[in-house]
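Input: structures, listed below.
Coordinate-derived values only; no laboratory data. These figures come from a predicted structure and were not determined experimentally. Cβ atoms are built from the backbone, for glycine too; each structure is taken alone.
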Structure I
Amino acid sequence: MTTTTLNRPAISATGLRKSYGDQVVLDGIELTVGDGTTFALLGPNGAGKTTMVQILSTLITADAGAMHVAGHDLAKNPNAVRAAIGVTGQFSAVDKLLTGEENLLLMADLHHLGQRESRQRAAALLDQFDLVEAAKKPAATYSGGMRRRLDLAMTLVGNPRLIFLDEPTAGLDPRSRRTMWQIIRDLVADGVTIFLTTQQLEEADQLADRIAVLDQGKLVAEGTADELKSRIAGGHIRLQFADPHALDSAAHSIEAASRDDDTLTLQVPSDGNVRSLRALLDQLDSASIEVDRLSIHTPDLDDVFFALTGHPTTQKEG
């Protein structure tokens, strides 16, 4: 993940509100996304993620709030915002009847590029996204991962400096997912800002410089992945012993531990850092207690998500 921090934010929102009738969808959102970074927005179904992306990408208007996107006032100059951003939705915009090259040339026409520049841009993107061999084939013959890469390549035809990615790896196999992750990392390394919505928390953990959790129209937490994880209790060291006698000795020696006689294990609360692990092992060693197996368990983003929203993370985007 990049650690780039520039003076002008790519996105800033103050007092962002949106309602549909009596239903408040976004309730006074305060948000800043650093230029040249990856920002992940997480939230359960119906939290307001899609509405926020639609507002920031000029698809719908907010009821209230001051917003700047890519250096432009969203309310006063939406056309400048549209010219600076790209949007790749959860469902592919690829025309399956056209070839990969034709899809890119169509996007170039929509951006009013000249014929020569259009072909140069298409050729460069086909190479960048490893689609040269498939360039002349209909997109209907592409795998899911290839179509997703083509979809993102189409977004890049206009050379946006800010890209909204909605569930970019939904439905992809693990290899295609990691290929897409590397493409995203390369874009950010080139200075592009990524605003990512995802239900795959490993994706946010791997890619995002900062993560915000949206629930019931409010941002309930924001920070780096490590900062969010540190807010959640439940980290522990799991000790497994070869026999009941060793388990008894360890249980008497470690007061805070909880034991499981069926599995011959102790669970010792811990933040997982090296100092606490070393202290625990020294304590066991001084008591001449042999440990058969040891594992460290720390809260992950799934734990954070559930603790903050009360929802599991298996829901689909909403």
Structure II
Amino acid sequence: MTAKPTLAEVALRAGVSTATASRALSRSARVSQAARRAVEQAVADLGYVRHRARRAGARDTGAVAVVVCEDMLHCQSDLFYTRLLVAIERALVPQQRELLVLTALRHTSRPSLLRFLGGGHVDGVVLVGLRGDDTLPRLLRAADVPVVSMGRPPGGAEIPFVDADNVGGAADAVRYLQARGRRRIATIAGPADMSVGVDRLTGYRRAVRLTGAAREMVVHGDFTVASGEAAALRLLDRAPGLDAVFAASDPMAAGALRALARLGVRVPDDVAVIGFDDDALARRTTPRLTTVRQPVEEMGARVVSELVGGGPLSGRVVMATRLVVRQSA
């Protein structure tokens, strides 16, 4: 009988130390991309399976499900979902698990989805895009299915989550605009029934209120380009003297840029624009978009570590954001 490969053999094949190989398999940020790729290749070549201390009641199906609470068209049009799914898939490779992607339309009964997820077919579930008082987290926990939310769950759902610092990132964007003399700053906020929409609006409001005399100018979109364009037109009609727009997503910021260009408004001379995400779209707009970077790839790796990493769930993980300055502001 052939002996199973060891972590030391993986390290030797990858040309790294055993400690580095262990950190790479744990998705530690202290490992270079080159070393991580070498370790993952060695794992694949040797057929190494990492043995972990498993949580009480942990499953071993070889699969993890990501349930996106949006329709398929929305998922395909928003690069956030693509980046997140790629990150989760990559993080599952050293875990020797497959990725299942499911969508769950809002305001619909989902008995077949619940039967599948609670039927012992997956080791755990990542919920993405929860809205309002969605009962899915509660039902999954009642079925004893390990579950982690990507983003702070709305409605006070008591489940572990991994999120970006949406409040702090939005506040940083507004403070940046204020520091450059912008005083009439509006926001295109996300949906009010999503925690990400609520948190980014909260950050905007905190920063605006610090100026005292400044007043809020808020319209809502649904994180799509079309909604951002329509919202920007409403803002300009309501407050023609505004000098900056903070949009709660890059697609909505791109829509705002489109509306401003149609009306002959110069960006950033007349109106500065900042988005949130820092996906590929931000580098394709004209002018290129200043935006708040959320660490989607790191968040995807962390949510996998939380769900199937073997240790106790951390509960609440909030990861830092960073303002990326480009031409639009």
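Computed values, structure above
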item: Test item: distance in nm of label points 7 Å out along Cα→Cβ at positions 84 and 308 calculated as 2.6, pick one of I, II; result: I
item: Which of I, II yields 17 [relative contact order in percent (Cα under 8 Å, 6 or more apart), calculated]; result: II
item: helix-only ellipticity at 222 nm (-39500 (n - 2.57) for each DSSP H run of 4 or more, over all residues; to 500) derived as -10500 - corresponding label from I, II; result: I
item: Value 6, 25, 28, 22, 14, 5, 1, 0, calculated as P(r) over Cα pairs in 10 Å bins from 0, in percent, assigned to which of I, II; result: II
item: Among I, II, structure where log10 I(q)/I(0) by the Debye sum over Cα atoms at q = 0.16, 0.20, 0.33 Å⁻¹, for residues 164-203 alone as derived comes to -0.37, -0.58, -1.24; result: I
